[in-house]
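Since every read-out is calculated from the coordinates, none of them should be taken as a lab result. Computed from a predicted model, the values in this text were never measured in an experiment. Cβ atoms are built from the backbone, for glycine too; each structure is taken alone.
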Structure 1
Amino acid sequence: MRRSPKDTLESARLIGRRGLMLGGLQAAMVVTLALRMRSLQLEQADEFRLLADGNSVKIRLLPPARGLIHDRGGVLLAGNEQNYRVTITREDAGDAEAVLDRLRRLIAISDEAAEDIRQELRRRSPTSPITVADRLSWEEFARIAVNAPALPGVTPEVGLSRHYPLGADLAHVLGYVGAVSDYDLSKLENPDPLLRIPKFQLGKTGVEAKMEDVLRGKAGTRRVEVNSTGREMRELSRQEGIAGTDLQLTIDHRLQNYALARLGAESAAAVVIEVQTGEIVAISSAPSFDPNLFVRGISIRDYRSLQENDHRPLADKTVQGLYPPGSTFKVVTALAALEAGVIKPEETVYCPGHLDIGGRKFHCWKRGGHGRVNLMQSLEQSCDVYYYDVAQRVGIDKIADMARRLGIGVRHDLPLSAVAEGVAPDKAWKTSRYGQDWRIGDTLNASIGQGYVLASPLQLAVMTARIAAGRAIAPRLVRSVNGVEMAAPEAPSLGINPAHLDFVRRGMDQVVNSARGTAKSSRVVAAEMRMAGKTGTSQVRNITAAERARGVISNDDLPWERRDHALFVAYAPVEAPRYAISLVVEHGGGGSAAAAPIARDILLFALYGGLPPLAAYPESQRGRISSQHKAMDLIVPAPAADPSTGKTRA
């Protein structure tokens with residue numbers, strides 16, 4: 001049907017209106033979009049830039065595994081164990097307080113611990129992660145991981161924590177690690193970024209502290225993408241750190257265990273050195289403590305009990321303790337006199353029980369005196385008057401020089417905390433220290449290891465090893481680093497006449513093996529293990545003339561802290577020395593009664609490579625020794641070795 005012109009015109013008008021409406025709508029949409037884009041790009045640009053930045057890449061440091069420490073036989077002394085922990089970063093958490101509250105609903109966090117966390121969050125940089133809890137159980141760790149979307153800024157981590165499998169046996173040697181403190185950081189000019197990782201463990205004492213740079217390792221990194229709420233979206237890359245270097249010490253962990261057990265409840269120290277190499281095979285300070293307590297965060301109660309213990313378990317008496325060496329020092333005076341040519345070995349001195357000098361009496365330990373004694377008899381019976389006499393002739397400067405030559409008054413270089421130098425006093429030392437002149441009485445006191453003379457158990461062990469070897473043996477504690485054995489430094493000659501050394505050795509042999517020797521009750525009856533030694537008793541209080549007149553009070557009748565120290569030094573076997581030992585029992589009384597039996601037992605364990613056969617002991621002591629060994633809490637020893645070959649007997 002043909003349309004009229006009027007209908008065609010009306011249809012055109014309708015199409016035009018619709019086109020205009022559609023075009024207007026399109027134009028409005030374009031304008032609206034343009035305005036929105038303008039708003040987003042200009043007015044809200046900063047807000048969206050922050051949101052975009054929030055979904056960014058973060059670099060996290062990965063702490064390396066700390067180097068392991070083994071004993072001379074490869075037994076693990078310090079290792080690492082898996083540790084589940086959780087951290088929070090304030091910048092990523094947003095409302096850190098709210099996140100912390102949510103965390104407390106998932107794991108147990110005390111009010112005190114929560115307050116510590118809040119303080120750390122306020123004190124530390126917003127970008128620094130703060131450890132909320134560590135040593136979590138797997139269940140606690142999994143609970144946090146599952147709820148991670150509701151915990152912005154919270155990161156569950158699997159790390160490593162230090163562990164000491166032998167506990168107290170090597171606490172003073174290894175020391176312990178602990179969280180890095182502000183004080184630790186203040187001592188470093190450019191601290192390793194690793195040290196700012198929350199709860200990162202740093203060596204605090206002992207080998208752990210002295211070998212920190214070797215044991216620590218190098219940090220690794222992981223690149224992660226996090227969203228605007230701080231939640232990790234994915235790990236982009238990971239580069240593992242370089243583990244710390246492993247160390248092998250010279251210590252024999254079985255001998256160390258036996259030595260500490262044998263010291264028992266005493267406040268004491270023992271050091272055993274290989275005579276030919278200087279390697280320290282045992283260095284025990286008693287009582288000890290469990291270093292794992294410090295790694296985990298020791299309680300105030302436990303720490304207070306250690307601090308208030310009068311036997312000082314936290315102190316390493318082997319290298320930090322300084323004691324008057326008492327009569328063990330007489331070997332020094334004897335060698336000084338022989339080398340100076342002021343005495344001959346067969347020359348005798350009369351001992352009536354005292355020596356009068358300038359109106360003052362210097363007493364011998366034996367009130368009635370020893371009569372006439374020569375050099376070997378003076379050592380055998382430990383006559384004080386003999387040394388008072390020869391000391392006046394040789395003089396303090398030569399005695400001090402001999403002491404330093406034998407290792408006393410010298411700080412030995414070992415990776416242990418607070419290794420003491422000791423005191424080998426001479427005239428210049430007293431002038432410098434006290435501004436006073438040296439007196440003859442000072443020389444007499446020093447000649448028998450009293451007065452100003454001070455030595456550590458380590459120094460006395462070195463002294464004994466040097467006398468046994470005739471060489472300047474240097475003590476060693478690290479055997480290898482990263483599997484590469486550390487070469488022992490060459491030990492030069494002491495420069496002492498071999499005949500003079502032989503006289504002193506024979507005197508030390510008499511101390512233990514003659515009928516009148518002060519340590520005869522601690523002899524070794526196994527001929528191939530014959531021991532030579534020297535007893536010592538160092539006085540810790542002044543004995544007045546009035547007390548001497550009415551009778552010196554027995555140590556047993558005095559309070560523990562006023563009793564004499566007991567000392568003993570020895571080496572064995574006499575014919576071919578392998579080990580030297582020094583032992584100090586604080587306030588133990590006499591060296592022959594308190595120190596010599598313990599030292600003999602430890603030395604025999606070293607020689608036999610395990611519990612010695614009862615046949616090595618005097619017959620009258622075998623029942624007591626057998627009961628003693630059964631009562632001791634020991635690591636199961638290996639079979640005893642044949643002393644002639646060093647091989648174990650099947």
Structure 2
Amino acid sequence: MIIELGHFALILAFAVALAQSVIPLVGAHRGWPGWMQASLPMANAQFLLVAFSFAALTWAFIVSDFSVALVVANSHTAKPLIYKISGVWGNHEGSMLLWVLILTLFGACAAWFGSNLRESFRARVLAVQSSVTAAFMAFTLFTSNPFDRMVMPPLDGQDLNPLLQDPGLALHPPFLYLGYVGLSMAFSFAVAALIEGRVDAAWGRWVRPWTLAAWVFLTIGIALGSWWAYYELGWGGFWFWDPVENASLMPWLFATALLHSAIVVEKREALKSWTILLAILAFGFSLIGTFIVRSGLLTSVHAFAVDPDRGVFILLILAFFMGGALTLFAVRAQAMEAKGVFGTVSRESALVMNNVLLAVSSFVVFVGTMWPMIAEMLFDRVLSVGPPFFNIAFSPFFVALAAILPIGAMLPWKRGEIGRAMQPLVGILLFSLAAGALVWAMQTGRSALGPLGVIVGLWVVLGTGVDLWARTGRGAAMARLARLGRLPRADWGKATAHSGLGIAIFAIAGMLAWETEDIRVVQVGETFPLGRYEVTLSDVTRVEGANFVATRGIMDVTLNGRPFTTVMPERRFYTAAGMPTNEAGIHYGLFRDLYLVLGESQDRGGWAVRSYIKPFANWLWAGCAFMALGGLLSLSDRRYRVAAGARRRRDGATPMPAE
């Protein structure tokens with residue numbers, strides 16, 4: 001009965017979404033307050049109905065209701081509770097219901113926290129958001145119904161994909177969807193502004209918090225997915241340029257560009273057309289990522305294996321919303337005439353360069369991801385585009401982005417001088433170059449990637465510190481230190497996020513340049529060298545988990561003849577799913593990780609063992625954490641909230657700069 005109620009609630013929410021897509025738009029066009037205000041209870045009703053529907057499906061997984069086809073395909077009675085719950089979104093149908101839930105959540109948040117928006121504008125935003133929600137509700141109900149019943153319920157389920165039975169991946173999809181779907185709000189703000197024919201500084205101030213929230217969630221989601229790939233897949237890498245990984249990176253790059261472009265709209269009322277276009281493209285690439293993951297056209301280790309017919313439905317959604325938004329964009333081009341002018345050397349120009357590099361890098365990823373499919377369709381050729389292409393084509397744009405970041409932050413608005421902006425950065429530049437030269441001299445027979453990572457990382461982190469210090473003005477050091485603590489959270493957030501980027505760049509370069517790898521067959525009791533360490537395969541035992549059996553290797557590690565640590569990698573076999581997985585044994589350290597993987601037993605005796613020393617691996621996760629923390633700090637600044645902006649306008653106060 002609960003399942004039927006959940007299904008009915010979703011159908012009712014779909015009806016409400018259709019009504020909300022039309023009534024507020026008509027009310028805003030006609031100037032009817034009652035019709036515009038109707039969007040508020042409708043948005044709340046949608047969220048409550050879909051939340052009930054999602055709770056009903058979650059309950060079916062928790063109690064192992066095998067009369068529901070989705071539970072049979074993705075759960076098992078022996079599975080731990082956390083993976084029963086994560087099994088709700090560990091599949092196509094359930095993840096689409098989560099997608100719809102988050103869409104309605106953001107729509108409800110716009111109703112709850114948008115009281116300082118113009119009434120007509122808020123009505124249009126909620127109507128556009130509801131139209132997106134209605135499209136995905138239709139997709140869920142008509143092609144991906146999570147509430148389908150089994151005619152003959154089995155005694156037990158088929159279990160969730162073992163690769164997904166992990167705490168990191170239990171959290172990864174919700175955060176990723178919060179980022180993907182959060183960008184729908186930026187899209188709704190852009191389309192509502194185009195319908196209204198008005199893009200101004202207030203619009204830039206309104207759209208930034210929503211974009212920033214989506215960017216933070218997307219950053220956390222990508223970092224969790226990368227961390228999961230690092231320790232769970234047993235391949236020893238953190239990013240494989242997999243189509244699904246690329247699907248999340250592309251909207252992240254566009255969202256980053258949108259955040260910076262919206263600053264120019266807010267402060268200078270320039271780049272209006274470009275910022276609107278970025279808002280459309282950011283959500284558009286979220287939809288493209290959804291198509292990549294769910295169409296079945298591209299293979300991935302963690303894509304949803306669904307039939308292409310569903311991909312066609314998503315393609316129609318993409319064509320409708322992107323085509324409609326871009327058509328409206330072309331019609332309203334003259335309404336987005338820029339008011340602010342700026343010189344070639346200015347902060348505005350630096351932000352334009354930032355946007356161009358981010359957008360081009362995203363298109364590079366898009367071309368590399370889609371080219372194998374295009375080549376097969378048009379030229380009947382089977383091609384593979386792997387890490388070498390992406391590393392060569394993508395990296396220069398990000399190095400250039402990092403190079404201009406500290407300089408752009410020091411430039412004034414409207415017009416500036418490179419010499420004056422560089423003056424406080426000269427010492428930082430020389431120090432970074434000297435540190436890179438020292439690393440180059442210390443390493444032997446290695447590439448320039450490591451020294452380059454040192455130079456770029458130090459340049460970004462220390463340059464960010466100089467920019468933060470410059471914001472304290474002039475005077476005695478103690479007085480400036482006191483002012484440093486009183487700087488707005490947005491300034492601290494920007495510095496934290498930029499520093500996180502510099503740390504992540506250094507960590508990636510260090511891991512790729514200085515990694516130690518060893519692959520061999522090892523007998524029980526045999527010792528082999530790994531860098532400065534010696535590793536002994538002391539024993540191989542069989543262990544049983546809640547829903548798997550595992551072969552566990554006991555590997556003792558010594559350093560300079562003294563016991564250092566014991567690492568226990570496992571090779572698991574999930575009996576219900578009939579699928580093996582590797583669980584890497586990792587000893588985490590501040591400056592390096594010891595990474596050991598136990599492979600299959602060999603016919604002539606012994607075990608295949610892959611061993612790595614991963615330098616600065618934890619610095620990568622720390623850099624991602626700093627970026628997300630910087631976004632949260634900025635989001636907590638009162639100036640990023642619409643209410644604060646509206647209050648300043650009413651009081652006649654001048655808004656403080658947020659960059």
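When mean projected area of the Cα convex hull in nm² is computed for each of 1, 2, the one that comes out at 33.5 is 2.
One of 1, 2 was used to compute FRET efficiency 1/(1 + (r/R0)^6) of positions 160 and 200 (r between Cβ atoms, R0 = 41 Å, to 0.05), and the answer was 1.00. Which one was it? The correct label is 1.
Kindly point out which one of 1, 2 the value -22000 was derived from, the read-out being helix-only ellipticity at 222 nm (-39500 (n - 2.57) for each DSSP H run of 4 or more, over all residues; to 500). For helix-only ellipticity at 222 nm (-39500 (n - 2.57) for each DSSP H run of 4 or more, over all residues; to 500), the value -22000 is produced by structure 2.
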